[in-house]
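Structures given as structure tokens follow.
Every number in this text was worked out from the coordinates using simple rules, so none of it is lab data. Everything numeric here is computed off the predicted structure, so don't read it as measured data. Cβ atoms are built from the backbone, for glycine too; each structure is taken alone.
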Structure P
Amino acid sequence: MQKIVPNLWFDGNAKEAADYYLSVFKDGKIIQTTYYPMTEEEGLAEFQKDLAGKILTVEFEILGMRFIGINAGPMFKFNESVSFMIPCKNQAEIDYYWDSLTANGGEESVCGWLKDKYGLSWQVCPENWEELNKKPGAFKKMMGMKKLIIADF
């Protein structure tokens, strides 16, 4: 069992986000879904009455890694201080993840970084990027790229 499970904070759209990630990462699956309690006796707080019976968490797995999406409100947003790296075996795989994750409102950044349409940061990199980065001038080239192009290293 995975010892650390990232919890991703969403504003009411955790199930939608999980379904989106499962469409991008084809080997994924929903593991379980939990719901806010229906009554105060079951643990529903007074300020949560509008959430009664709605999805609280969606636990899902992509690329063998488990995540929990939690519907917790608009108080916190994702930022670049946390990202998930996708080591890719070739340029076609880089292109696939880059195009999929920047589609429909995602944003390109630099050096293989991007934000998906939910604002979650990803690094789409060749699996041998440490080796590629040892080439003369590679770091400077990488800093000038958005999507990483293996042939340009």
Structure Q
Amino acid sequence: MKLDLASIAPRVGSGYPEPYAARFATRHVLPVGKAGGITQFGANVVTLRPGTASTLRHWHEEQDEFVIVLSGELMLAMDEGETPMGPGDCAAFPRGVANGHCLINRSDRDASFFVVGTHTPTERGHYSEEDLMVTAGPDGFTYTRKDGSPL
């Protein structure tokens, strides 16, 4: 079925706890997969305003991710450095590879990308630059310090 993108309400911001959430307050995520009834993987169009990152630099134990830049200029930030990306450029992040990643818009105009990621019943995400870990399960997301202690 063809989706009417104009009828899909974007999610603005992030699910991060403070003080992290404020850094992503202008991030727009259009949940196109969910709008189309997709349940086995996530599919989103993400728009980043100038100066905004997609996420904290992170990696997943159980979930794969794949991105393709749709418009604008983005910087792929990974543990080993940064790589510029433009329309049509793709990046893949296999599960279990401990290499934190995110996309950053350092340009002076909006940029967007399409991201697909697996859904799994459980998940643990690790953040490269923060004392933060996320665990996902049937009851939702729980953020803790890297050692599992409360924030």
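Comparison across structures P, Q (criterion: distance in nm of label points 7 Å out along Cα→Cβ at positions 78 and 110) gives the highest value for Q.
Consider the structures P, Q: one of them gives 2.1 for distance in nm of label points 7 Å out along Cα→Cβ at positions 6 and 30 as calculated from the coordinates. Say which. This value belongs to structure P. Comparing Kirkwood radius over Cα pairs in Å, for residues 70-117 alone across structures P, Q, the highest figure is found for P. Which structure, out of P, Q, was helix-only ellipticity at 222 nm (-39500 (n - 2.57) for each DSSP H run of 4 or more, over all residues; to 500) derived from, given a value of -500? This value belongs to structure Q. From P, Q, which structure was volume of the Cα convex hull per residue in Å³ = 127 calculated on? Attributed to the structure labelled P.
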